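Next come the structures, one after another.
Since every read-out is calculated from the coordinates, none of them should be taken as a lab result. The shown structure was predicted, so the numbers you read here are calculated from the model rather than taken from an experiment. Cβ atoms are built from the backbone, for glycine too; each structure is taken alone.
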Structure P
Amino acid sequence: YNGCSLNENNFISMYRWHLPDPIAWRKQCRITIQQIAYQKGLVETEDDWSCATFWYEPVPSAPLPPLPDVEARTRDIWQQQ
């Protein structure tokens, strides 16, 4: 359940779905990601991470607000050269 949807201009977008190993919580959850790479030894990296969380409601609720358009959501995704 993983893949790489974009790999260009030194920008890589990857995903992983945790379907067989879900993380359950009741009120809140905190996740810490340690970023380490190997370049002639272990080094800290400065990667940009994001995540999405999906939940299931027992009953329908009020409609969610509309998403911003694609331009607004991707405005700063590419670093200026």
Structure Q
Amino acid sequence: PYKGIELLAPYIRAVSAKSEHFDSKGEETTIDYKKMFSILKKAPQFIYAGVEFFGNDISRNQGALQTKTLIEKVLREING
């Protein structure tokens, strides 16, 4: 998925950050959010990330909140 995002970066205005499962450190296990948002940081029109959770091990509300928290952490790391 990262190569596709890199190719589409000049045109991306919004993304849907979908999570399904988190490890014990709070990282999503199928998507490297730091890598993804590092790519999106270079997208000149990017302004919005929606949050979704599709897992079964925690509630959808908790999963969405955990996804939001992960994105905020990643953005702090990327932006210094």
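Of the structures labelled P, Q, one was used to calculate helix-only ellipticity at 222 nm (-39500 (n - 2.57) for each DSSP H run of 4 or more, over all residues; to 500), giving -1000. Name it.
P
Output the label of whichever structure in P, Q has the greatest value of distance in nm of label points 7 Å out along Cα→Cβ at positions 35 and 51.
Largest calculated value belongs to Q.
Comparing P, Q, where is mean count of other Cβ atoms within 10 Å over residues 11-18 highest? Before the final figure, lay out the partial values.
Working: P: 10.4; Q: 13.9.
Comparing P, Q, the top value of mean count of other Cβ atoms within 10 Å over residues 11-18 belongs to Q.
By the measure volume of the Cα convex hull per residue in Å³, tell me the structure among P, Q with the highest figure.
P
Who wins on relative contact order in percent (Cα under 8 Å, 6 or more apart) among P, Q, i.e. which is largest? Write out the running numbers ahead of the final one.
Working: P: 15; Q: 36.
Going through P, Q one by one, relative contact order in percent (Cα under 8 Å, 6 or more apart) is largest in Q.
So distance in nm of label points 7 Å out along Cα→Cβ at positions 43 and 67, computed for just one structure, reads 3.5; which one of P, Q is that?
Computed on structure P.
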